[in-house]
Structure 1
Amino acid sequence: MSMRSPSAKLWLALATVYVVWGSTYLGIKLAVRTLPPVLTAGTRFLLASAILAGILGLLGRSLRTTRREALAAAGLGVLLLACGVGLVHVAETRIDSSVAAMIAGSVPLQIVVWRTLARDRVAPQTVAAAAVGLLGLALIVVPGGFDGGSAAVGLVVMLFASLCWSRGSFISRRVRLPADPFVATTYEMLGGGVVLVALGTALGEWRDLGDGALQAGPLAAWLYLAVAGSVVGFSAYVWLLGNAPISQVVTHQYVNPLVAIALGAALLGERPSATVAVGAALIIGAVVVTVRQEARPAPAGEAAAPVRAR
């Protein structure tokens with residue numbers, strides 16, 4: 001099949017989002033083996049922001065926007081990227097990448113909760129699916145949390161990270177951002193990156209960048225996260241939003257955790273417990289039901305909610 005075929009381009013873009021975003025959990029786990037987690041996340045986003053700005057410049061597209069929109073995007077980046085993704089780097093110093101991916105997979109269900117609390121109109125089937133999925137999330141988090149220790153801290157941090165991402169995704173449609181999604185993302189990554197680097201500096205993480213930290217494997221993982229995870233994956237996602245049915249695009253929300261689980265098992269030897277596996281199955285099943293329900297045409301006069309990029 002020729003790559004000029006629209007369907008070939010669509011499936012290539014989908015495969016890119018599936019594999020690249022699904023593999024970021026593995027990339028984070030490899031990077032934070034020796035690199036300090038907060039600085040790893042912050043410098044990753046600053047590099048990605050610079051790359052996106054450079055690409056936009058080469059394409060003749062201006063980064064100019066109103067001060068209010070730029071600040072809104074940067075502030076959203078603090079919630080989505082500094083808290084929502086940066087803390088994943090911290091969590092994965094203590095928990096498996098596959099467990100982190102399972103918790104992150106519950107984000108669409110958390111958004112249902114935010115919508116319900118905001119008194120949005122939510123279909124009963126969606127609410128029921130979210131309840132089942134959140135039960136699965138409890139099966140993953142609660143037993144480990146009760147065990148105490150380092151893993152418990154990692155689970156709590158990862159849960160907070162997922163809540164930040166879902167909250168940021170929910171409020172993103174209520175703030176005025178730059179019209180060009182690439183411009184908005186450039187400012188979001190800049191805002192999140194600056195805050196993370198400042199936090200890493202305050203925590204003294206620069207002292208952790210000794211000779212033992214700057215190893216080839218973790219550095220390659222860091223570069224992969226910046227270029228593939230943040231630039232390539234997002235570019236493919238934006239292209240899909242403009243060229244594919246939203247019902248297809250949002251399938252990444254349950255494929256990404258499956259990819260992360262498979263990579264964690266194959267390359268890191270991660271083996272989730274039976275309880276965690278049941279919890280993951282409940283989450284993924286609930287997300288499938290939620291995505292299908294939410295992808296149905298909205299009633300007349302009721303707009304469908306936009307989807308934020310990972």
Structure 2
Amino acid sequence: MSKKKLSPVKLWVEGARLRTLPLAIAPVAIGIGASIAAKSFSPNLSLLALLVALFLQIGVNFANDYSDGIRGTDAQRVGPLRLTGSNSVKPKAVKYVAFAFFAMAAVFGLLIVIFTQHWWFIAVGAAAITAAWFYTGGKNPYGYSGFGEIVVFIFFGPVAAYGTAFIQIGHFDLNSFMGGVAAGFFASAVLMVNNIRDREFDAKVGKSTLAVKVGHKPAKALFMIMLWLPFVILAPFPFFYPVTFFAWVSVLIVLPVTLIVASAETAKELILALKLTSIAALVFAVLFGYGLAAITF
């Protein structure tokens with residue numbers, strides 16, 4: 001991987017991988033929409049939930065950069081700059097920054113617990129940080145064993161969306177749960193297309209992602225399923241929340257992604273598909289969340 005000549009600030013911004021933040025925002029947007037629909041919306045709790053999601057996402061980005069970098073699995077990867085793998089920043093610095101973001105997420109999460117008195121959320125937060133670190137960190141990272149998509153589905157789907165709604169509503173909410181499942185499929189699709197892009201190199205360095213385990217064509221098929229299942233979940237919602245119909249607009253992004261991935265022959269062709277899938281996830285979530293909220297307007 002060639003080193004980019006960037007200023008220290010730009011290096012860290014690049015390492016934060018801000019383009020991944022739509023995946024953190026999407027489930028929170030759905031949870032907020034659900035809380036408004038339930039007439040239990042709290043701006044302060046919503047903001048705290050968003051901050052937790054954003055800091056966790058940035059933290060996991062730096063953690064992955066560090067862990068993959070010291071293992072050498074980022075040495076020749078196609079895609080954005082990796083701080084550790086490119087030797088642009090000292091590995092320990094990247095690790096400490098990852099811990100700093102996890103700490104900030106924990107602080108805002110603790111504020112949520114204090115305000116809501118839902119003390120069991122501490123366990124949820126601890127599980128989220130643990131999952132973030134051990135995705136590529138530790139002696140036996142689950143991201144190297146094909147379980148990444150499952151964990152991403154859980155934490156960037158139902159946990160984030162339902163959790164955002166629950167801290168405001170205080171009881172089970174089907175809208176946020178189902179919307180979270182849809183967001184989780186989008187998040188898994190993003191990780192899957194990323195792993196399809198890196199499949200050949202990952203196989204060489206012993207990173208046995210789901211794409212490596214199942215092979216190229218089955219991985220593409222799984223990606224298509226993950227990409228389109230959110231619309232299966234969306235289908236009945238317009239009958240109860242008519243404005244959620246506009247979430248179908250995201251199909252205009254998903255269709256070209258489908259064509260790109262179906263026809264792609266090189267890793268570089270999949271970079272655009274990865275970006276567009278993240279955008280589709282955010283567009284779907286914002287319009288779905290707004291559609292839930294609109295019932296109260």
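Laboratory data are not the source of any read-out in this text; all were calculated from the coordinates shown. Every value quoted in this text rests on a predicted model; they were computed, and no experiment measured them. Cβ atoms are built from the backbone, for glycine too; each structure is taken alone.
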Here P(r) over Cα pairs in 10 Å bins from 0, in percent, for residues 50-137 alone has been calculated and equals 14, 27, 30, 23, 6, so which of 1, 2 was it run on?
1
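Tell me which structure, out of 1, 2, gives 1.09 once Rg/Rh (Cα atoms, Kirkwood Rh), for residues 170-233 alone is calculated.
On the way: 1: 1.09; 2: 1.14.
Considering all the candidates, the number was obtained from 1.
For the read-out FRET efficiency 1/(1 + (r/R0)^6) of positions 58 and 274 (r between Cβ atoms, R0 = 30 Å, to 0.05), a value of 0.05 was computed from one structure; give its label from 1, 2.
Values: 1: 0.05; 2: 0.95.
Structure of origin is 1.
Relative contact order in percent (Cα under 8 Å, 6 or more apart) computed as 38: which structure among 1, 2?
1
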Across 1, 2, distance in nm of label points 7 Å out along Cα→Cβ at positions 210 and 242 reaches its greatest value in structure 1
